[in-house]
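Structures are listed in the sections that come next.
What follows is calculated from the coordinates using simple rules that are stated; it is not laboratory data. Model, not experiment: these values are computed from the prediction. Cβ atoms are built from the backbone, for glycine too; each structure is taken alone.
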Structure 1
Amino acid sequence: MPSSLARGDLHRRLSTFVEWVATEAAREDDLRARARNIREAVGGKASADNLTIRSTPSSGSFATRTGLRRHMRGESEVEGQDVDLPFVVSPKTQEEEQLAVLLPRFEKYAREAYPDTAQETTKSSVKLKFSDKVNFDLVPLFATPDPERQLLVRSDGERRETSVQKHVDFVKTRTVESNDQAGRVKFNEMVRLLKWWRCFRQASARSLTEVPSFLVNLLAAYAFDHRGVQETYGETLADWLGFLARAARKRTQIFFTDFAPAPTPSVGATWFVHDPVNAANNVVEKWTGLMCDEFADWMEESRDTMYDVLAAFDDDRDGDGMDGLVLIFGTPFRHHSGGKS
């Protein structure tokens, strides 16, 4: 089989797999309607309690179409999806500015609005856990004079400026740009593939047990900005993993200029990956050198395997190629990619 046709078959298998981990269009419409109902119900309870909700912007992976409706947990595939629902609050009193006071109020609103739905309180949100494995995270944020900027308050009292809208734009802009580049690769679907890969690798991690989805977004954006996309998902994934492995190994300072000038060279942490909305937020601030090196190891191993996969499909050794893809994405790839070679 000619190389272009073989890589086209590999591309189709990766496309089928990313469709399986993503949310179907019909389900997305249902989730949007449910999110709208939750905003109205919880917002109504807040209004009755004399708490001012300035806005409830769309946010997170659901808004950017980079989320997973299924995840890897250990060696198993798990159904489940999280949808973030920010509630931007304008405090009237000093007491309302305290997360320790605000979260219990949102617990009460959620319980009153959805008495038969399980809920869980995290350090910065109240999670509504529905029986169909969809969780809606109610995240209180504080309003600022700029309607497109908010304050995120942690349980330890840390206050960090952020922007729900700009984080969404950051991803959506690159997805649109990917449509204008040669090939058949969508930026948001590359993010999904990397998120699944991350879940699979974490299951056997030595020191790196949690790689945040936000970090995956930023690293994918960094690779896209510097490398673009190639013709197929397989070629793009191999290229990006190699590029990002070098960045992690060399501790390259990663930043973006979408919304602000480049930050000055930074010191005080092992590696710097700057939030594009607030450069003072280093997403890997707590990573050790061991964690950075393990992350680089993951990417180098998967890069080498993906190049072996490309060669196997070029040589009409689809069975060997599928074995390599299972090493990268786990056993579910064999059963949900349209090919069981």
Structure 2
Amino acid sequence: MNRRKLMLFLGGAVIAPPVLRAQQKAMPVIGYLGSVSPRSRAPLLAAFHRGLGEAGYVEGYNVAIEYRWAEGYDRLPSLAADLVGHKVDVIVTDGAGVLAAKGATSTIPIVVFGGGDPVTAGWAASLARPGGNLTGFTIMGRELNPKRLDLLSQLVPQAKLMALLVNPDSNVAETQIQDVQEAARNKGLQLDVLKATTKDEIDRAFASLAELRVGGLVVGSDPFFNSRRAEVVALAARFAVPAIYEWREFAELGGLISYGPNQAALWRQVGGYVGRVLAGETPADLPVQQPTTFELVVNLKTAKELGLTVPPSILARADEVIE
């Protein structure tokens, strides 16, 4: 090999690795848009990672995740725009962040957990074929609130005045109010609507229950209340108000009763959906999923502390009874 050929060979050896690296696909990036704090979301993040792993993606190995935590509703639009600016491959968000994510991009795939009825909300043409860049899992929070009121009224049959706690910043707050008001009218009950968007407002809402002599409380579906479930359960105990919640985690912390889907199982499925999007499937063709099973969890210890007798009909239907 003459000197000229040797120099060309060596030059090619130096140049080739960067060229090959440029041809390799970069590690995909998931943008995680959370409306609450990372601490309150930790168990559900673990479930999300399990689902993602089952789809073949492990954070730090073959996928990266950019986390953004709004810890409220106000910062969601700016954080969604920030993720879009980072050119993430897919955005994952809860129901509180769906409008922010949808407003930030019409091209990046978005997988949603919650968010009410997607067709009514306008982010899916149908459950079977969403048709746009969003898909995910609904939690039927709105649809189950009347059922929660019914269960609560069975626990406190003497109560004539009930209350509903909602977050007015939620895009489904008004529909929650309307549904529970209608259910209360059908049962001949009065309903007081309490609103809270901050810790102090939650405190004031619970303090007002004693003044109003409310017989029971339906805690509305909202990530904000879920992120403060220990505080909400403690306030219900402090003011001795029978309350029903969306998630089993409330009952496990000492809440009286909960009725809803298993959110950890749903977040695991969200992880699987994100894996399918990363593998090349499009949200437009991925059906929006609804939960098919619901858990009724009763805390007998709390019932006794409140002086309540849980009807046999509820105990017979309960998926779990905490004693």
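A few remarks follow.
- helix-only ellipticity at 222 nm (-39500 (n - 2.57) for each DSSP H run of 4 or more, over all residues; to 500) derived as -16500 - corresponding label from 1, 2: 1
- Ranked by distance in nm of label points 7 Å out along Cα→Cβ at positions 45 and 77, structures 1, 2 are led by 1, which has the greatest value.
- Value 0.55, calculated as FRET efficiency 1/(1 + (r/R0)^6) of positions 181 and 229 (r between Cβ atoms, R0 = 25 Å, to 0.05), assigned to which of 1, 2: 2
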